[in-house]
1. Please state which of the structures I, II, III yields 2.0 when distance in nm of label points 7 Å out along Cα→Cβ at positions 111 and 183 is computed from it.
2. One of I, II, III was used to calculate semi-axes √(5λ) of the Cα gyration tensor in Å, for residues 231-518 alone, giving 50, 26, 21; which?
3. Out of I, II, III, which structure matches 34, 30, 25 when semi-axes √(5λ) of the Cα gyration tensor in Å is calculated?
Structure I
Amino acid sequence: MLSLQNAGKRFGPRVLFQEANWLITSQEKTALVGANGTGKSTVMKVLAGLETLDYGAMQMTRGMSIGYLPQEGLRLSGRSVFDECLSVFDELRAMEGEIEELAGKMAGLDHESREYVAVSERYSMVQARFHALDGYALDAQVGAVLTGLGFSKTDWARRTEEFSGGWQMRIALAKLLLARPNLLLLDEPTNHLDLETRNWLETYLRGYPFGYILISHDRYFLDVTVDRTVEIWNKRLQIYAGNYTKYLKQKEDRKAQLIAAYKNQREQIEHLEAFITRFRAQATKAKHVQSRIKELEKIERIEIPEEEPVIHFSFPQPPPSGKTVVTVEGLVKNYGEKEVLGNGGRTPVGFTIERGDRVALVGQNGAGKSTLIRLLTGVEGPTSGKVQLGHNVIPEYFAQDQYKVLNPEARMLDDISRAAIKVPEVELRSLLGCFLFSGNDVFKPLGVLSGGERNRFALARILVSPSNFLLLDEPTNHLDMRAKDVLLEAIESFSGTVIFVSHDRYFLDRLATKVLEVKDGAVAVYHGNFAEYTRDLEEAAAGVAKSDAMVKTVAVVSEAAKAAANGHGVVEGLGEVAAKDRVRKLNPIKLKQMEDRCAFLEEEVPRVEAAIAHTEDQLGNYVSVEETQRQSALLEQLRAQLSSLTEEWEDVMLQLEEQGALS
């Protein structure tokens, strides 16, 4: 399909990659990864034909189509959203026009004439091709993709120039998906997508009939969409089988092998150099010395590239707050006639956040997540109801446009130093480097940075002087995986309370301990992590839990009615079934931990029983008063341990039975 052969590319004096060999197949489903600045986007542009190679060659199958989505910079105008997407089918629409024109001609021709035969043959051929290309379903295809990417039907008729940059990129992505090129090249396609839209795109790509190459900083997205990973590392393309998680494991193995090979080679080189140095002056050894010199010159030196340092940053821990951090009661928020939260008072919002909670706010774009965060911080007031902070709660708010509150005249390092609490400058510079500010960048005034760069800096600034109640609106935007890892690790070790909005599934899975879903003006509270929340939604969508419960309840109520008619009660049976229906399914990790604990207890109980029997035998053999007292105390301790283990084993067994984990 497409291949790179000994390919190389320079950026000024710096080599981005060299000796690159990559065969891209028709079913390519690959992630392109690498540290910032290694040339990932450049490789994409080369494959798209937008840039040329400095070395080597690129070969492509004749007739192959390639679609490329850059990170940003696309602007569309002049048409409605729907017509803009339909424009990718210009060839099919031209065929549709020809079919209508040919049909009109045929109506006015003599059916016995040669001209009619020629026109009818052309009509049949064009119509067959039009049908094979699914030309009669163009509107349906466009509607399905636009809906999947989050456009409402009212958006379809709006002009493309009315939309912001993020939505412009969605329109461009929609056009690419509808065009179905043989190879899709998507550079950060999830940057402007919410969680539901990302989920839709994941499903779409898994069913895509051709190949695609993705650049993304979303681990979960890569894990579920690719089966091969290509990394730009050490100025080479390293190819790994498997998704992103498998690549990380294989990379560590390869790195260990490279280091071992490097050490072996160094030993060989040092041995040769020592021989040459020792015998260079001896005429009798001249032949051997020259042989070693040639051998040394032929060795292709193994290079260990300098790795980006792993940054571990911990929040300076804030003063503790009271147990209850925030209480929300009867909350309603309207903007004029527009009802955002509480449905104008019909379904007022209420919930409580406790100290140490890590709360994920989820919901579709426009559902009111950012509004709710602003209400919790006090930036905005409610239309009615109450938002009350607890004792000694100090909120800190990170907005999507946080850069607007920064002083544009201040230098980056000076500004973060003033905000930092007991953080040495060397750590501050390491932290800024992790957020992609290195070298002389740290001395730039904030005003010269782009909006995304200033938001990255604003987030780093919050890390060095946190409050005990962080409210973060899309903190992972504009961050690469390395910066996300630093942020995630810092929040995991943070002793305060966090409420955050994020569309990064990996970030959500690792961090959330409670989920607030904002939907249709209401807020639903889910106790548990994000994986449990999504599983509950899937079960509810499938109707499995609800239908099973209804069947059981109807059956029991029916039995109760029969028993009542016969003068017998079945209240206890009804209670048992209701109790079973209330059993909450454990997530797979907790279930596995419980199964492991059960296996341990089943081995530990017989061991303690054997120890009791042995101690009882020892008590039968008198040695001394002191020994008898020691053995008696040990026996009492072992019996108490056995009782505790047996009780725990019975409890675990009961829970596993309720989960259906025991056969």
Structure II
Amino acid sequence: MSNRGQSKLLLGAFLVLILSCWAASRIQNSGGQVHVDSIRIPTHNGQWVVADLFKPRSVTADLPAPFIVVIPGFQRSKEALSNVAIELSRRGFVAASIDPYAQGSSSASLSRIAATTEGYGMFALVDYVASSSNLNYVDRSRIAATGHSAGGNAAIRGANYFGREAARTGNLSKLHSVYVSGYVLTLTDEVLQDVRSNVGVAYALYDEGAYRNTYGDGDMRVAPEALRTVNSGLPESAAISEVELGRYYGDLQQRTLRVIHNERNLHPFQPYMAEAIANQMKYFEKVFDVQSGLDPYDQIWQWREILGVIALIAALVAIIPMGHFLLQTAPFRQLINTVPPPLPRPAGRGRIIFWTAFTIGAVVACVTYIPMAELSQKLFVAASTRQLTWFFPQRMNNAVMLWAILNGTVGFLMFWLTYRYFGRRHGITPAYWGAATTASDLGRTLVLALLLFAAFFLVLFAVYYFLHVDYRFLFMGVRPFQPELLLLLAMYVPLFLVFFLSNSLRVNAAMRFEDQPEWRSMLLGGVANSLGLLLIVVVQYVTFAATGTVYWTDGWLYVNLLFGVVPMMFFLPYFNRYFFRMTGRIYLGPMVTALIFVMILISNTVIYLPL
């Protein structure tokens, strides 16, 4: 593409980015009717919790409103459930979506079971709101919590914690009501007997973790977990043996109101379902006797998600023309080389070897992921057992990292074997690879990659500062990071680079053929890079559909992680190819993508840093 074309691409991407983020911000603040800002509350043991506070502008000290804490689950930050906060604030509630302890911008916790013992920071926030005069627009008698997955566990644990406190003091519980989404394991008699709050429960009928429930499924109509919840609010003489879904049981004034919902969805997608959001809105309007005038299905959060993914795509696309223009400057001009010729199209035995290597790569990627996840728990014991550590402190990313090292190494090995025993005997030479370089050029390439990384995230920080939005779609997002994560980036990137460099070599030196359209070549690279992980998802859910139980039970959270990883794996070869075409070498692409994609990974997962 010419300089003129690159200029248009950069300008277009930047305009789309800014406009989509501005529009997303307007959705988030309900067209200016809600003030959205971040707050940081110091808590015990030197810890702190960060939250996005959604305050309707109509709420004042003279017209106080209920306060609802929104608690994301494991691996999620405050932005992941901003959809709930958006809809609550539109209906006149003050909502605070928190970063759980050890996730996002909140501190880590000294507790290894922070959701259970501290509500991921929710307990401290509720105590603050209930006692501080700063939030004089909050009705302290009407404080609630809602959460999904581990956040749902935090919510019911909060009802138990503040219920026990109320029993000791003789006062009402500070938590008027809670809503528990996607988690029923702690709906036990031991927990429920001390609850002094209204309780709503929503559980996905097709929740992947339902194998752990008493009956091994997600049907809440006769589930002991649901029955215990409802009966905990009823006199013994009125106990039920089957739950009528959506029906309210108990007494609102006595705070024994109970309701059970059972949306038809999977666990990770339940919070992003219109029906699930509507059920929450109906619940909080009922328990707080609020008449917002909005239909429960009158929802705008979906537009925030659509605009977020548009912004994400525009930000990633902008990397390409930024790289092009930096390569035109004096310090980096020498990195531009002639693009090596493409390989001859494989035929006969060569075609068989190509597709055999393609298949082996996908199969190895598929069968090694869960074993690498299990190995990571043995190699990185501290992170796997939720202990604070500076040594590879990310439990989930450690699994992905080991998988990446292994599959990157396998990729290099297959590339060498196919060259050694076939390619070089048929006229293929290293000149086709674009791998020749010098130490000086590698150094310049690294500096250029760091500049592109910095530009990408500086734009994000600016967008977040002025508009308070990041780039995201549902639970996949690019968010601003804390300075200490740069240390983790330096720790994780060199090991991940094995995979990223291997991918660039294979995509540009083994999957680029004569007379093949570029779109087809890059599509092939994207499929090759993501197929193995995609097969894991397919096996997991085909088995689930056929048997009612997922294939990988203990590792189901690692499989759920792939919903965010697979799209990145698919698009990775596209960036490697574009940068290859700019430089004629295989190095710039993997350096840029490793820095950016690994930072996305480490800023979106739980981190057990001693901070």
Structure III
Amino acid sequence: MFPLPSKLAPLVALVLLPLAVSAAEWPSFGNDPGGSQYSPLTQLTPRNIRQLRVAWEHRSGDIIRASGLNGTTYEVTPIVIDGRLYYCTPLNKVFALDAETGEELWMFDGTAGDAERLPAPCRGVAYWEAAEPDEGKPCQRRIFKGDNLARLWALDADTGKPCADFGADAGHPGYVSARDFNNHGEGWWIHTSPAAVYENQVIVGSALDDTLPNAQDGITRAFDARTGELLWSFNPIPAALSDRVGGGNAWSTLSVDEARGLVLIPTTSLSTDYLGGFRGSGSEYANAVVALDAVSGEVRWHRQLLRHNLFDYDLPGHPLLVTIRKDGRSREVAIQASKTGDIFVFDRATGEPVFPITDEAAPETSIDGEIKVSSQPRSLAIDSVVPGTLTIDDMFGLTVFDREWCRREFAKSRYDGLYTPPSEQGSIVYPSIRGGPNWGSLAYHPGENLLLVRADSLATRVRLFKPDDPANEPVRTDFPVRSAPVIGTDWWVAVEPFLSPLGVPCNAPPWGTLTAVDMNTGKHRWRIPLGQAGVSGLNVAEESGWGSPGSGGPIVTAGGLVLIAAGMDPRLRGFDIKTGELVWRAGLPAPGMAVPITYEAGGRQFVVIAAGGNAVAGTKLGDTLIAFAIPPR
């Protein structure tokens, strides 16, 4: 297909954007219900973006300066509706701001009266409004927010007060709770990602303690947006396994095909992450894109993308529901990224692959009692966004000494390429257990027919062992290093990033990249290092091309921009979507480990990012939401 003239690209983009989304707003996590992370706004371009200045900042006050799981991690993507911006914090607050000035309009504190005030990521909130509102009554427009006590709150979008009719029949007006249901397992259950909304339903997944063999089942539930009544539930765990294993949950963002009445969920592994001999026949809905009927919750179609997951390779983000151009015609598709770096593309109505899927041989386990898998699905017709197989010559170091250490450790570990299973010898898992792509990593530009993908390129070491005396083994559960027993078995698992003694990744850079994939050919249009690495107390120049691991992802605009932070360095960047050229960057109070948004207010196009850092990744921490715009003349 011939490329579109550049002057027509914004027009085509406007036509392809779902009509329900106002160009001036950002009403859900990915902007439109299909989660494209695309804006049709054109005020900002590669030519004028350098005029951006800080327009306002909002400080939530929610910050715990501690490393690991005890500190705060800001991963929120705000939403904007009717001139108001809504966002949540790691300590369970929700704020409403004037989208033009940043003025605080209201605040809801969901931790008031709670004994369990622990930080947890909150990636966003969801919005619903009554099609035929009851004039004069509260809660005709609602903000939905999940929390770390398995509650889903309904708040009046105008006042921030809990909606008393939501959850009232369950005895707790203002919220519904997963704790009111049988979740068939053990351990914690929380909500970290925003719910999806379809008509008068609010649909929510869960994050679970998948370190336990009999973790809670990964149930997705739909509630009536007015009353909180349970409308349907989808459990990926077969009844015969429900008392033995759990997981298969959708912890990440969801997407909705409003025209077809579908909600698409990306599911995870069955518990546990690295040992699964007790899973039996498993579940066809684990590690799968599952398209559910949004009214009944019944499965319309599904595609499993990983068999018997032993790598913590969850499907990490929602399938993008977009219209691509391929082989001279438009195709309505669902695009799903895997942590491996593979990009899978399916017909949205049927689930049939648009790019072929190949069954490729995979290395088999050496652990007695583990289930052997000889092949895995691969999407080889689309270039992977993560470099291929590691070799000993790929080992890296700041000095010859730590490089040689990495080479020795690589040589004594098991590594047979992608899907090398955990072993007693110790296995290299590459890409790492975090990916590759992760949540929020994808954005699609319809005018350019380009998929933008942020990805990490790191390795993890995973070792299974049986200690002589478990009482003497330290239990470390914070990422990035953890060592813990697999409850109910004799095995322990040790997981750590593959780093040199100087704390530098053992595989060669770049460690963070941004890639533009042509969705007609599956080939890369361009690929660049993303971010500025800081290692061993050294601040390495961005021009070194090392890139930075991170979290979050890009948005794209009809004005020809890719906007992204997502690295461990405190910067927000703008790139020319045609070439990948860096055209703008701005300092942030802390790293923006999130997805930015853009919207129009008062005649100006704003760009907003949560700049609060990531305690688990060990970055500088903060509590700032920061907005940029071109100053008024």
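Rule-based calculations on the coordinates, nothing more; no lab input. Keep in mind that what you see is a predicted model, and the values were worked out from it rather than measured. Cβ atoms are built from the backbone, for glycine too; each structure is taken alone.
1. Source structure: III.
2. Answer for the origin of the read-out: II.
3. It was calculated from structure III.
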